[in-house]
Structure P
Amino acid sequence: MNFLWKYCWIILLGLSSLPAKAQITAQGQGGHLVLWTALGAEQQLGRRWVNKNAIAFSRHSTLNDWNPVRQRGVFTVREELAYRLSPHVTLAQGLFYAQRAYDDATHPRYLNEVRLYPRVIHAFRLGRIHMAQYLRCDVRFFSAPGFTAWQKPFSFRNRYQLKGTLPLDGAQQNFLIGITEFFFATDETIRPEGGAHFSPYAFTENRSSLFFRHHLTHPDAFLDVGLMDQTWKDSQTGHFRESWLLQFDLIFRNPFSPSAS
C-alpha cells in the first residue's frame with residue numbers, strides 16, 4: 001500500500017474553501033477496476049431536517065484483468081434522515097440495503113446486507129478553509145438468497161471520513177472534491193461445530209477519492225465524475241489488495257419543492 005500517495009489526498013482536502021456537500025460513497029468490490037453509477041436525491045424538510053436517498057449499481061473486473069463490466073457487482077438502496085443540531089454539527093440515521101453478487105465457489109450467487117448506521121458530521125473552518133469530517137458506526141446483517149442463514153451473519157464497523165471541496169470558478173458551478181475514509185471492523189463467523197467467533201477489531205480498509213463536480217441549474221442537481229483508490233483487506237488471505245473505481249453520480253436537490261424545475 002502506497003501510504004505517501006494516500007496521504008496526498010489529505011493535503012488536497014486542506015485546499016477546500018466550501019463546506020462539503022453530500023456524496024454517494026461507492027461500495028467495496030473486489031476486482032481491479034469497478035464501474036459505479038448512482039442516482040440520489042436530497043430533500044430539505046424545514047430549516048433543520050434533510051432527507052437523503054440513493055440507489056446505485058456496479059460491475060467490476062476480476063483480480064486478473066481490468067475489464068470493469070466483466071462481472072456483476074452490487075446493487076444498493078440507501079435512506080438517511082439528517083438533523084442539523086448547530087451550524088457545525090449534524091446528526092444522521094441511515095438505513096441501507098445491498099445485494100452483492102459473487103462468482104466464486106465459496107459464496108452463493110449473491111448475499112443480502114441490511115445495515116443500520118448513525119452518523120455524526122462536524123463542519124469547521126480554518127481561515128477561509130471549510131472542512132467536514134464524520135464518524136459513523138455500521139451495524140451490518142448478512143444473509144443468503146431468500147434471507148436464509150449465512151455463515152458470517154454480522155459485522156460491526158466504524159468509519160472516519162475527512163472531506164473538502166474546492167471551487168474552480170467564481171460562479172461556483174464547478175468543484176474539485178477530495179475524500180479519504182478509514183474503516184475498522186470486527187466480523188462474526190458461525191463455526192460448523194456450533195458457536196460464534198468474532199475476528200479481532202482492526203483496520204480493514206481505506207477509500208480515497210477525487211471528484212469533479214458540476215452544479216446543474218435546470219434541474220437543480222450535482223453531477224459527479226470521480227476516481228477512487230480502495231485498499232481493502234482480503235478476508236480469505238488476510239492480505240491487503242487494491243482496487244480502482246470509476247464513479248458517476250447524479251444527485252437531485254429538493255426535487256419535491258415547488259421551486260424545483
Structure Q
Amino acid sequence: MARIDYLEFWATKHCNLNCKGCSSCSPIQEKWNIDIEVLKQDLNRLKALKILIDNINILGGEPLLHPHIADILNAVKHIFPNCNLGLLTNGLLIKNMDNDFWNSCVENNVILKITCFPVFSEDDIEQIVHLLEMNGIKYQLTRKIRFNKILIENNPSKMEDILLACGCNHAYNLYGGYVSRCTVPMITEKFNSKFGTNLNTEGKLNIYDATAEEIIDFLMTPNNSCLNCSAFPQKVAWSQAGEYPSKDDWLIG
C-alpha cells in the first residue's frame with residue numbers, strides 16, 4: 001500500500017482573526033465552508049487507491065467557524081479510522097462550542113492544536129486549558145508572536161536552497177479533488193487575482209486522474225510552485241491585516 005505521513009485540508013477559508021502573512025491567505029478569502037460530501041468523496045478516493053494516511057490536520061481559516069465541524073471530525077475518522085486527527089484553531093471560539101463538538105473530539109481522539117496569539121491574556125489561556133481538561137480533550141498549545149513572509153516573485157534562488165529553507169516541504173494539502181505539496185499552490189490564483197502578481201499557479205494534481213503511485217511521486221517531487229517561496233523568509237511581528245490587506249503582508253521585496 002502507498003502511504004502518506006501527513007495530509008491537511010481547509011474546513012474554512014475565512015477566519016475571525018485575519019493575520020498578516022496567513023498561509024491560507026484568509027484576509028483575502030471569501031466566506032467558504034467545505035462541503036462535507038465533497039470531502040468524503042475526496043477522502044474515499046484516496047482510500048479506494050489504497051493510500052494510507054497516518055496524520056490528518058484540519059485547518060482554516062478558522063475551522064471552528066464551520067457550522068458542522070463535529071460532522072467533519074466524524075467523517076474523517078470514519079474513512080480513516082487509524083489516522084491521528086488534529087484540528088488547528090486560534091482558540092477564540094472554544095468557549096462557544098457545544099456538546100456535540102466536545103463529544104466528537106473525545107470519540108475520535110482528536111488533538112486540538114491551539115495557536116495562542118497576542119490577543120490572548122494568560123487568564124484567557126488558563127480558562128481555555130481548564131475547559132479542555134474538563135471535557136477530557138487532548139490539546140497542544142503554541143504561543144505565536146511572529147509570522148514568516150515567504151512569497152516572492154521572480155525568485156532568484158536555486159531550488160535546493162528554497163527546499164532547505166522550506167518549513168512545509170511535506171505539508172500535503174487536499175482541496176476540491178486536488179492535492180499539492182503545501183497550501184501555496186492552492187492560494188496563488190486568488191493572490192494573483194487580488195493583487196495583480198505573477199506567482200506560479202502550477203503545483204496541483206487531480207486525484208481522480210492519477211494512480212496512487214502517481215500521487216505519491218507528485219507529492220514527493222519539488223515542482224515550479226516551489227519557486228513562489230523565498231530561500232530567505234522574513235520574520236515579521238504578528239499583526240492583523242485589517243480591512244484592506246496588502247500584498248506586502250505576504251510578499252517579499
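Every read-out reported here was derived from the displayed coordinates using simple, explicitly stated rules and does not represent laboratory data. On a predicted model such as this, the values are computed, not experimentally measured, just so you know. Cβ atoms are built from the backbone, for glycine too; each structure is taken alone.
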Quiz item: With helix-only ellipticity at 222 nm (-39500 (n - 2.57) for each DSSP H run of 4 or more, over all residues; to 500) derived from the coordinates and found to be -8500, which of P, Q does the value describe?
Solution: Q
Quiz item: If mean count of other Cβ atoms within 10 Å over residues 62-69 comes out at 13.5 when worked out from the coordinates, which of P, Q was used?
Solution: P
Exercise. Tell me which of P, Q gives 24 when you compute relative contact order in percent (Cα under 8 Å, 6 or more apart).
Key: Q
Quiz item: Can you tell which of P, Q yields 18.9 when Kirkwood radius over Cα pairs in Å is derived from it?
Solution: Q
Quiz item: Comparing distance in nm of label points 7 Å out along Cα→Cβ at positions 94 and 222 across P, Q, which is largest?
Solution: Q
Quiz item: Computing distance in nm of label points 7 Å out along Cα→Cβ at positions 214 and 230 gives 3.7 for which of P, Q?
Solution: Q
